[in-house]
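Several structures are given next for inspection.
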Structure 1
Amino acid sequence: SSGIGLAAAIKFAEAGAITLICARDEAKLNEAVAEIKDKAGKQAQIHAFACDIADEAGCASLIEWCTTNFGGVDFLINNAGRSIRRAIESSYDRFHDFERTMQLNYFGCLRVTMGLLPGMVAKRKGHVVNISSIGVLTNAPRFSAYVASKA
């Protein structure tokens, strides 16, 4: 609903693709839909689904929605991400920060991919793009949980 995900959705919609977007915040999703239509044109086919992909049931609902209503997807852009900026020395007793970050940034994206991949394989076409972070190529202090989840 913002940043790289929104920019990608705008480009897909401008190219005439049926564009599906997902985020936790329904209000932000509605704003994103309006912005996409504003930039890509009112004829843009944009559909939004509110769910938290850190939640297994949320992933299942998203996959079912995509499959039932659109026959799956041809392009999947995994862009979800949560970042925690905290030095590892300040995180010894905060293992849950790593679990939550991995749950969304890695496992959530993996669940969605694994759920939609069979449809792509059956159609013998499809692309999956996982958005990483420049942090995986640099020494990003205080982002150990985030960088590990995006590697």
Structure 2
Amino acid sequence: MDELDPEVYEFHPIYRDKLVLVYRNTQEGIPAEECVSLSQLSQLPFVLMSDESVLHNLCVRQFHRENFHPSVIYTAARHRYLLSLVNSGLGVTILPKALVNTDLFPDLCCKDLSGDMESLIGVVRLKHAHLSAGAEHLYEFFAQQGILTQEP
């Protein structure tokens, strides 16, 4: 949410998802604990979302907070491509849990990360902009359903 200027945009959160470490089940160097800290991952190669991604910025901010300097060997604009790279054994990644498709990639595993790394999905609109009739109708439908007033 901190990517949006609250003076310019309305933001209504809908879904909160925890970011997890994603790795191949044969990846060496994964700590045994169910919840791991970034400092425990310093020897692992990382593949991350590309730098124009909000997820990339989220990760980088957390890395700075924890004084963690990962070895990022590749970035990609699509999360499914990252999952494919991790599935191939190229490295590990950090993604929202809901984006990890273990049906498509059954050899992938996830571990919780210590700290407060999460993704927030919501409805965004410009505060002083006119919406098309269809967009206004959808926005009002969300409001009537209570979607725009609930905290995820």
Structure 3
Amino acid sequence: MNRIPKIIATFGGVGYLPLAPGTWGSLLATLVYLGLGWTNHNSSWLSIILILLSGFIYFIGVWAVKHLQEEWGNDPSRVVIDEACGIFVTFIPITFSLTNAFLGFILFRIFDIWKPFGIRKIDQMEDAGGHHVMLDDVAAGIYSAVVLWAINLWL
């Protein structure tokens, strides 16, 4: 009965990889972004797709986390759907390029691991029905997007 929530929460099983599952989940999401970017060269459409995808992943991620909390606990490392959501948020305002994909991945991992500027408070929230698991990565994605956008302005 928990098979579908487990597939969703682990982003297709990537969360079960032994070392740094959050990094693997972020990498897979970045590869999905690259695939979307190569097949859709219109930045406006790509941004719309990423907004819709982020929203969809956010809500199915909350649903999956809620279904698995009793069995898996509050925020286990194998739950990486939140990293996927955060990565897609990172790329929403950014023009598609390999450089931006690389920088966005690095920036997101830095913010996701470091958890500055209130991200740690979100991460440490008591059970909020699964939202707390997703929201810290959305915040990391927003910070990453702002920094990446600023880098693009200066380059």
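Bear in mind these aren't lab numbers, they're just calculated from the coordinates by the rules spelled out. Since we're looking at a predicted model, the values are computed, not measured. Cβ atoms are built from the backbone, for glycine too; each structure is taken alone.
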(request) Using mean projected area of the Cα convex hull in nm², for residues 5-60 alone, single out the structure from 1, 2, 3 with the greatest value. (result) 2
(request) Could you figure out which one of 1, 2, 3 the value 23 for relative contact order in percent (Cα under 8 Å, 6 or more apart) was computed from? (result) 1
(message) As an exercise: helix-only ellipticity at 222 nm (-39500 (n - 2.57) for each DSSP H run of 4 or more, over all residues; to 500), calculated from one structure in 1, 2, 3, equals -15000. Which structure is it?
(response) 1
(request) Check the numbers for Rg/Rh (Cα atoms, Kirkwood Rh) across 1, 2, 3 and tell me which is largest. (result) 2
(message) Given 2.0 as the derived value for distance in nm of label points 7 Å out along Cα→Cβ at positions 45 and 69, which of the supplied structures 1, 2, 3 does it correspond to?
(response) 2
